[in-house]
Structure formats: structure tokens, C-alpha cells
1. Suppose volume of the Cα convex hull per residue in Å³ works out to 136; of I, II, which structure was it derived from?
2. Distance in nm of label points 7 Å out along Cα→Cβ at positions 41 and 81 computed as 2.7: which structure among I, II?
3. Given a computed value of 22 for relative contact order in percent (Cα under 8 Å, 6 or more apart), which structure among I, II does it belong to?
4. Assign the value -10000, calculated as helix-only ellipticity at 222 nm (-39500 (n - 2.57) for each DSSP H run of 4 or more, over all residues; to 500), to the correct structure from I, II.
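All of the numbers you see were taken from the coordinates with simple rules; none came from a lab. All values derive from a computational prediction rather than experimental measurement. Cβ atoms are built from the backbone, for glycine too; each structure is taken alone.
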Structure I
């Protein structure tokens with residue numbers, strides 16, 4: 001079955017890309033995810049650090065991190081025995097900063 005393509009003012013968007021874009025903005029509709037992204041904009045952090053800063057359980061933070069990772073907004077890496085999380089792309093922070101600018 002052929003994937004549908006949408007045409008608009010500056011190009012084309014495949015149906016799968018439309019789905020991924022929708023999922024990206026769903027993550028930005030989640031206040032906890034935005035807080036995590038804001039914290040990761042400053043410095044890579046582990047679950048324990050994020051849990052303390054946010055005042056949430058490690059389980060809650062881990063769940064949100066998994067959602068962000070599944071949507072390719074963050075990545076994880078090991079440093080010794082600790083697992084850290086980082087933004088995949090600095091453009092994620094640009095999107096958040098632009099949204100903040102629009103709302104001012």
C-alpha cells in the first residue's frame with residue numbers, strides 16, 4: 001500500500017513524517033517532558049538527578065525519559081556505572097525557545 005503524501009506551502013510531507021511530527025508535539029504537550037527537556041538543555045543528567053530536581057519518583061521520571069527517547073528527543077549513554085540522558089539534537093531546545101518567544 002502506498003504511503004500518502006501531503007503537499008503544502010514549502011514542500012511535501014509523507015504520512016509517516018506527519019505521524020512523527022504529531023508525536024513530537026505530543027511530547028511538548030506534556031509538562032513533565034518539557035521540564036525534563038529544559039533541565040537537559042543545561043547539562044546531561046541521570047534519573048536520580050532529574051528525580052531530585054523535579055520532586056518526582058525515579059519511576060515517574062524513567063517513564064517520561066522512555067517516552068522522550070522513543071520519540072528521538074533524547075539519548076542515553078553510560079559513564080562508568082551511571083546512565084545519563086542528553087538531548088539528541090540542539091534543535092529540540094530551539095523549538096522550546098521559539099515557543100517561549102512566541103508566547104511572550
Structure II
């Protein structure tokens with residue numbers, strides 16, 4: 001476990017269960033969310049890397065969509081959380097999601 005310091009990078013992980021009535025509807029929902037996150041590329045100060053994708057291996061307990069973001073600092077992550085673009089994605093996700101889980105943690109830079 002990393003003790004967070006001022007020089008720590010931060011990982012922001014989120015997974016969602018979508019509320020689509022069937023796989024086609026969930027796929028359409030996922031595509032809309034993927035496009036929204038891809039629109040953030042180059043727009044978020046302090047974002048080192050981002051991976052977002054729909055689940056490709058259907059198995060019991062699997063979630064529908066996942067996001068991993070690496071920020072250069074806690075301050076960059078906190079600033080992202082307040083960005084209008086992030087708020088817009090949260091607004092998009094609200095009516096599409098059945099459940100959400102999230103974790104943020106420090107890592108070596």
C-alpha cells in the first residue's frame with residue numbers, strides 16, 4: 001500500500017451496471033458513454049492516461065462498463081471531479097446506470 005504524498009499519482013476506477021432492457025440497449029448505452037469519455041482526451045489537465053471500455057467477457061457477476069484514469073496528483077483528480085465536462089458525463093450516466101462502484105488510490109508516479 002502506498003502512503004499518499006504530494007508526489008503520488010492517483011488512480012480513479014469506476015465500474016457501472018447499465019439498466020438497458022437487453023444486450024442491444026446496453027450496447028447502445030455503452031457506446032454513448034464511451035464517446036463522451038473519449039471526448040475528454042486532451043481536455044483534462046493532469047490526466048496521464050485513460051482507458052474506458054465495455055465488458056467483453058460475459059460471465060456471472062460481470063459489470064457492463066469500466067473506466068480507469070491516472071492523474072498526476074490528487075489535486076488534478078479533485079479538479080477533474082469539478083470540471084463541467086465531468087458533470088455532463090455524470091448527467092448522462094445517471095439515467096443509464098443501475099449501479100456504480102468507484103475507488104481512488106495513490107500510486108508511485
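1. Matching structure: I.
2. It was calculated from structure II.
3. Traced to structure I.
4. Structure of origin is II.
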